[in-house]
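The numbers here are math on the coordinates, done by the rules we state, and not lab data. What you see is a predicted model; the values in this text were computed from it and never measured. Cβ atoms are built from the backbone, for glycine too; each structure is taken alone.
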Structure I
Amino acid sequence: MKINIKSNLFILHVTVLVWGFTAILGALISINEILLVWYRVLIAALALFVYFKWTKTKLQITRKTLITLFFTGGIVGLHWVLFFGSIKASNVSVAMVCLSSLTLFTSILEPLFNRVKISKLELIVGMLIIAGICLIFKFETQYKTGIIMGLLSALCASIFSIINAKQVKKVAASIISFYELLSAFIWINIYFLINNGFAQSFQLTTSDIIYLLILGIVCTAVAYVAGVSVMKELSAFRVALITNLEPVYAIILALLIFGNNEKMTGGFYVGAIIIIGSIFLYPIVKSQIEKKKLKKYPHLFN
């Protein structure tokens with residue numbers, strides 16, 4: 001059992017590292033962010049479709065769920081366009097730290113969606129994240145566009161995460177992913193039709209093709225299936241804790257690969273430490289609070 005847990009922990013760390021590498025690929029691919037996402041969702045959806053055929057997975061869902069996933073897929077597509085746009089307008093470090101504000105938006109939006117009180121702990125974490133973002137805005141004014149796009153990307157990610165949290169109770173996570181990827185592809189095609197986007201060049205360099213295949217198959221389809229599979233053996237707490245390492249892995253990879261292009265001011269790193277530190281410590285503090293409640297009021301948890 002311990003060996004199984006260790007192997008799943010290793011798989012999860014590798015998966016989170018791969019997710020972090022997504023940002024690196026976004027910086028390496030030369031095409032614009034909309035075309036990049038168009039190729040990404042197309043490749044990932046095809047890869048998942050092949051996987052479903054191989055595993056003989058049924059793709060049947062209700063009409064109501066299909067409509068929900070179709071519109072959610074539009075938000076997913078917008079999230080990725082804004083995320084890669086943030087990387088191209090600034091750099092990997094800025095985009096990843098801004099994406100970390102997902103916790104802030106979720107702490108505000110989730111209680112509104114579910115009509116419950118906002119947690120005091122989540123409110124404190126949210127305030128710390130706001131402080132970190134303000135610091136980054138103050139010291140990295142040249143990346144203002146990238147910061148705004150990164151924050152909007154996090155907002156989109158928060159919205160579709162909240163929607164998916166409800167959908168996953170009725171539909172397998174991999175099925176949700178497939179329909180949302182396919183829907184994102186359709187939404188981008190609609191955008192191209194309205195804005196004459198098909199008139200642009202869809203030609204790719206050899207390196208772009210390689211990077212897009214890695215992005216679509218390894219970083220999206222394979223990483224997603226791997227991430228879901230480890231959840232069968234690992235607790236939600238462990239998964240949340242390790243997933244919070246994604247921006248750390250991405251920033252380290254960016255510094256190693258891009259060097260001086262990723263070096264920021266001291267103010268940026270202080271803000272980044274406040275944001276990432278708050279997010280990383282959040283599940284630990286929450287777990288401790290729940291343990292104390294369990295000891296004090298055991299009858300409430302029976």
Structure II
Amino acid sequence: MLLVPSDPLRPRQPDPHFAGEARAARESGADVALVDHDVLVAAQDLGAARAAVRRLPASDDVVYRGWMVSAGRYALLEQAATERGARLRTTAAQYRRGHELPGWYDAVSALTPQACWTTGPDLDAFDRCLSTLGSGSAVLRDYTKSLKHHWHEAALLPDVTDEPGSRRVAARFLELRGDAFDGGLVLRRFEDFVGQETRTWWVHGRHALTTAHPDSPDERPDVPPEVLAALTLAVSSLGLPFVSVDLVRRRDDAWRVVEVGDGQVSDRPRSCPSAELVRVLVADEKG
């Protein structure tokens with residue numbers, strides 16, 4: 001079963017952004033159900049989450065394809081779905097591991113920029129992260145998101161030895177993220193990337209699909225087979241049902257992991273047909 005957000009204006013229809021995937025799922029023989037995303041993201045307790053899935057029928061294998069939700073909201077979704085006899089293929093613990101950087105970083109640490117993070121918006125712990133990186137530039141984000149569109153004021157730290165300047169960037173990041181701040185402050189060593197990113201999709205640790213990145217849907221750099229082979233060991237060690245991994249070339253031509261994400265909330269570029277992504281999910285269920 002594919003679980004997608006309902007259209008806020010037509011609650012018995014899929015959200016237009018996911019309507020193609022819902023249609024492809026039905027055409028493949030899978031069931032489709034709807035979740036009220038607005039109710040779910042506002043849910044403070046299980047009772048509210050129950051209202052979000054009030055139309056969800058029982059199923060022993062449910063894959064969510066929808067807008068991003070926090071790990072806490074996903075846990076409420078799992079509880080509410082379980083009460084209705086619907087088992088999410090990705091558990092709440094697995095979702096957190098794939099969705100938040102501290103959950104996936106160790107598995108790909110040799111393939112991604114060095115990182116250090118805090119628990120919560122702790123600026124003293126942030127200073128210790130600066131010391132861990134030693135020198136050079138870094139990029140700031142939280143467990144799930146950066147503010148790359150505010151690059152110079154809330155993302156780039158030109159010199160991690162400049163503690164006052166780095167704190168100003170961190171303070172601005174916290175201000176802009178506001179209530180959406182997720183987990184803690186993350187510092188990642190700056191690496192000079194070139195070209196466009198590629199999004200790869202993995203089902204139970206197996207490479208299933210390569211697409212363009214949603215930010216550059218008409219450009220899909222080819223990832224060498226040996227890079228995917230090296231990445232397979234790292235991704236499979238996560239033990240996750242469905243993840244995306246974004247890759248990009250560094251200026252020295254080394255391929256680097258930019259981001260790992262839970263595949264359920266990773267956007268599909270418009271250049272990738274809905275049926276192509278749905279196919280890998282249904283094929284996995286059929287074994």
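Of the structures labelled I, II, which one yields 13.5, 37 when Rg and Dmax of the Cα atoms in Å, for residues 9-56 alone is computed from its coordinates? Show your work: numbers first, answer last.
Details: I: 13.5, 37; II: 12.1, 36.
Computed on structure I.
Suppose you compute FRET efficiency 1/(1 + (r/R0)^6) of positions 169 and 225 (r between Cβ atoms, R0 = 25 Å, to 0.05) for every structure in I, II: which one lands on 0.05?
Numbers: I: 0.80; II: 0.05.
Of the options listed, only II reproduces it.
Computing FRET efficiency 1/(1 + (r/R0)^6) of positions 33 and 185 (r between Cβ atoms, R0 = 35 Å, to 0.05) gives 1.00 for which of I, II?
Details: I: 1.00; II: 0.40.
Going through each structure in turn, the value belongs to I.
Match the computed value 19.3, 58 of Rg and Dmax of the Cα atoms in Å, for residues 17-192 alone to one of the structures I, II, and report its label.
On the way: I: 17.1, 53; II: 19.3, 58.
Traced to structure II.
If relative contact order in percent (Cα under 8 Å, 6 or more apart) computes to 37, which of I, II did it come from? Show your work: numbers first, answer last.
On the way: I: 37; II: 17.
Going label by label, the one that fits is I.
If we compute Rg/Rh (Cα atoms, Kirkwood Rh), for residues 153-256 alone for structures I, II, which one ends up with the highest value?
Working: I: 1.01; II: 1.04.
When Rg/Rh (Cα atoms, Kirkwood Rh), for residues 153-256 alone is computed for each of I, II, structure II gives the biggest number.
One of I, II was used to calculate helix-only ellipticity at 222 nm (-39500 (n - 2.57) for each DSSP H run of 4 or more, over all residues; to 500), giving -11000; which?
Values: I: -26000; II: -11000.
Source structure for this number: II.
Using volume of the Cα convex hull per residue in Å³ for the comparison, can you identify which of I, II gives the largest number? Mind dumping the intermediate values first?
Details: I: 165; II: 128.
Looking at the calculated values, the largest one is I.
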